[in-house]
Structure I
Amino acid sequence: MSNGRFTEERMRAALNALADQLDIDASDARTLHMANNAVYALPSAGIVFRITRSNTLHDRVRKGARLGRWFSDVDAPTIRLAPYPNQPLVYEDLLATVWNYVPPAPDAPDADDLGKVLREFHNLPAPTIDLPRWDPVGTARKRIADAEALEDGDRQTLLDWCDRLEPEIGTLVEASSGTLVHGDAHVGNLLRRPDGRVVLCDFDSTCLGPSGVDLAAVAAAEIWFASTGEHDRLVKSYGFDITSDPAWPILRQARELTFVVGGVPLLASSAGVAEQFKLRLDSVMANDTSVVWTPYAAYGKRD
C-alpha cells in the first residue's frame, strides 16, 4: 500500500524539510523505528528526529518537548532533548521533536536494567509541569479517529471495547497516588549511554497514574508476543509482580487495547500492519492467547 497521510515517503519528506529548517545535513539519516512515530537517527549531527504519524495526538508531542526540558533539570534517567529552540517543530500538519543521539551499545540494556530504571523513574520528584492522567481509552479513541481504512465493524468493536473499559480505568486512576508513569515501558525503550548509564526514551505516553501501568507492559507482552522471559526478570529487578496485583486484569486489558489500536492510523499505509491489526483484534476478542503477534514496526520496510 502507498496511500495515506503517514507513508514512509511522506515521513522522509518531512525529515528532509525539518533538517533544512535547522541547517542540518540529513544525508546519513537512517530509520530507527516506523510505527506510531517515524524515528530517524542522524549520527553525524548527533541527533534523532521523532515525527508523529498522527494528526490527533499532537498534545503528546508538545508534552514530550516540555518533559524533555524538565528531565534535564532533575537529571532523570532519560535521553535529553536536543538544544534546538521552538520545539516541537512543525512540517505541514505533522509535529516533530529532536533528541540527542545515543549510539548503539555493545551491551544492550535488558529487563534487569528496566526494573532498576523504572524504580528511579517512579521516585523522581513531582513534575513541575502539567501532565495528563493516565487515559489509555482516550488515546485509543484518538487513534481510531485517525484511521483512514478501518472497517465499520472493526471500528464499532473497538469503540464498544473502549466503552466497557473506560469506567474501570477511571476507578483505578482515582484510587492511584498519581505516580509519574512512563506509559510504554519495555526494553526497546531503553538506551545505554557511552558513560554506561541506562536511560528511557519515547515519552508519548508519559503521564500520572498507577505505577503498575509501567510493569503491565512487559507482563502483557509476554502473553501475546514471543515469550522472552523478560517479565520474570523484571519482577526480580523491580521487586514486585504486577500479575499478583488486584488491578492486573484492568491493566492487562488497557495494555491489550493499546497493543491493538496502535496500528489503526497506519492501515492505509501498510498491508502488513492491516493484517497484523486484524489478527490482534480477532485473537484478543476471542482471548486466544495461542496466537503470537508481531510488532507493528516490523512491517515498516516490507510494503
Structure II
Amino acid sequence: MDTLSLILDDIRLKGAVFRHYELAPAWAMRLETPGLSSFHIVTRSQAWLLREGEAPLLLQAGDLVLLPRGIEHRVQDGPESRAAARNMLPDLDNPSDEAMRVGEGPAGTGLLSGYFRFEVELARPLMAALPQLLHLRSLGSSPPVWLRVGLEFIADEFSRPRPARQAIVNRIADILLMEFLRHHVESLPEGSGNWLLALRDQALSAALSAMHREPQRAWTVPELADLACLSRSAFAERFTQVLGQPPLAYLTEHRMRLAAWQLRSGSQSVARIAEASGYASETAFSQAFKRAYGSSPSVWRRERQG
C-alpha cells in the first residue's frame, strides 16, 4: 500500500458531516471546527469566503474549498455583507436529506458545507503540513476529472429525493478529500520544505510506508536504509532534511500518537499498548510517553476518559 493511503488509514477518517443549503440574500454563515477539516462546495451561483487578516475570496459554482485545520471563517453573499452570520455547527450536528433554506425569497446560491471527522491527534502532522486554505477552481481552466465527476454525482443526488442520499454523498465527500490531498501532494514544488514531498520520493516513501505499516517493529536505521536502497548515512541525511527530524525520532512520535489514541479510545491495558507500540517493557513505554505528553499513560488516560 502506498504511503498516503497508509497515512489516511492512520488518521481514522470517519466520513463527513454536512448540510445542503439553499440561500437567499442577504445571508452569511460562519463555521469553526478546530482540528477538523471544514469544506464548502458551491453548487450554484457564487459565494465569498472571509478569514481574519485575509482578502475576501470569491467562490464560484463548482469550486471546492478546504480549510484543513478548521479555522474560523465566514461564507456570505458578498464581501461586505451585513447579514447576521448564522452558526453552521448546530445545522451540521443535525443532518438531514432536506436542503436547509436560509433567507427570504428565491434561493440564489446553493452550498454544500461541512467538516470531516477523523482522529485529530493522529492527523496532526498531516494537517500541519497543509496550508490554512486549499481552493480548487472549476472555472477558467479545465478542472480535474475527479472534481468534475464528483460534483456531477453530488448534483445528481440533490436533484431529487432518493434513498441513502446522506450515506452516498458522505462517501463522495471522503473521496473528494483524498483526491484533494493527492492533488496537493502532486503539485508541491521541489524544495518547498514540506515533509509531504517525502511521499513523492521513492526512497523515503518506502521507509515511511514500512514505519506506518508496522510501527511496532523494532526498526533500525540500517533496515530502513536498505528499504530505501540508500546507504545508512545518505538515508539518514535525506530523511532528516525532508522531514525535519531523524528517522527513529519520527517513528517514536508516530508510535506515541497511536498509543495516545489507543489509551483514549479503548480499554486495552498499558502493557498491551506498550507491546503494540514496539516497547519491550511497560516502564520504557511509560517513560517515552511521559516525555511526549507530560504525564504517565495511566494518568493521561484517566484525564481524557474522565
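Bear in mind these aren't lab numbers, they're just calculated from the coordinates by the rules spelled out. The structure displayed is predicted, hence computed values, not measured ones. Cβ atoms are built from the backbone, for glycine too; each structure is taken alone.
Quick notes
- Comparing mean count of other Cβ atoms within 10 Å over residues 179-186 across structures I, II, the highest value is found for I.
- The maximum of Kirkwood radius over Cα pairs in Å over structures I, II, that is, the highest value, falls on II.
- For Rg/Rh (Cα atoms, Kirkwood Rh), for residues 147-266 alone computed as 1.13, the structure of I, II it came from: II
- Identity of the structure behind 1.4 (criterion: distance in nm of label points 7 Å out along Cα→Cβ at positions 275 and 291, calculated), options I, II: I
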